[in-house]
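S.K.: Some structures to go through are shown next.
Taken together, the values in this text are just the output of simple stated rules run on the coordinates, not laboratory data. This structure is a prediction, so every number in the text was calculated from the model and none was measured. Cβ atoms are built from the backbone, for glycine too; each structure is taken alone.
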Structure P
Amino acid sequence: MSQLIELWNTTEVTAIANFLGIVPALFAALFSFLNWRSVRQQKNFNESLISVELHSGVAEPYILPGKIRRKNLTRAEVRGMIGEIPTHDNVRFGIAFLHGEAFYKLLEHVQSDQQRTNITIQCTEDEMNQFEI
């Protein structure tokens, strides 16, 4: 038993034990930092603001007041923002683009593309003229 205690007290065994304790701790610290950075980047991405524009191709695009957080960018939110624009007849607006597959693909693209900071809704000139803008 005393030989085992003497072996344990040697510097070689102590160095190996220290190494086996320190290396996993360093790896844990490294992966903890990488995870923290990834979570922070994802949060910043989700919290970024997206503007909504109506564009007819004829006149200047109309940028809606206010912005939507990327994580909240849904069909309902976009339609709700557009619905806040007063119309000439005080009736519900109608934009054909909002009912098509292209709109859903555009939403999906803007939700996942970090470079996009706006969503452009394609309108005809008549659709733009229904609003008091």
Structure Q
Amino acid sequence: MLALIVSIFLSVLSPMSSGLKADIEKLSGALTKRDLPALRSEISSARIYVELDGREGAYLSNSQTVVVLENFMRSRRAIQTRFDLITDNGQSGSATGILTAKVNGRTLTYKLNLGFILLDNKKWVITRLSIRQ
């Protein structure tokens, strides 16, 4: 009974965080599977700020962001992600974690930072993307 009360209490306190967490899990799966159509649907239709290892940061469209991610993934194998910190204020959020990948047989670790906004349809979309060593 106590477990049920605690579960209800926690779900009332953080309904937005659980939605953002679910969207981040979908995004993580899309990165691991290299699912470009799924990645496209997680990125804002407005221009977003993108910083990738080996590239200058720039504001890119949804399509440009997907192409840049595709090029990044092309030279990296066995991509895995883990998010250590997920925060949101109900309208915007962020996630910080680690992306690991194999490059030329070596395992490299990148710091992964994402910014999000919540759309009117209650879907979180990426507005900022940074993958740096």
Structure R
Amino acid sequence: MTDKELCVSLEEAKLLKEAGFVQDSYFVYGAWKYGMDGELIWRTCPMRRARFPHPDWIIIAAPTTDELLKELPSRLPDNYDFSIRKDSQGFDVGYEKIDDFDTFVTKFTTYNKSLPNALSALWRKVKGGK
């Protein structure tokens, strides 16, 4: 399993942090300031928090699938149950139910080729973010 299959992407990690996701994760992305203008240079693959190279680096959580699943509710009000579907292109995650008319109804669905990124987008939707 590659780090791209294990953790959210750097872009998703930034969005999660903006949305208030807990920053206590096993993996992190890090950045250091470079040059006179202090431009941030991001490391593009996650590292274990315990092995982070320098205390002056800026870090953000790179949640794993398991960490994201722990933060997502298994059920939403009105009996929407959590679901994950995989096809040849990626993952469809969201909440679903069968209504009183035997109609399949979905809520907060997201699709991504990466399961952690799909779960990240779903967490942001459920929490009212973008």
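S.K.: Quick check on the output: 4.9 is distance in nm of label points 7 Å out along Cα→Cβ at positions 35 and 99, derived from one of P, Q, R. Which one produced it?
M.R.: P
S.K.: If helix-only ellipticity at 222 nm (-39500 (n - 2.57) for each DSSP H run of 4 or more, over all residues; to 500) is computed to be -12000, which of P, Q, R is the source?
M.R.: Q
S.K.: Among the shown structures P, Q, R, from which was the value 46 of percent of Cα pairs over 20 Å apart calculated?
M.R.: Working: P: 61; Q: 46; R: 49.
Source structure: Q.
S.K.: Work out distance in nm of label points 7 Å out along Cα→Cβ at positions 43 and 59 for each of structures P, Q, R, then name the structure with the largest result.
M.R.: P
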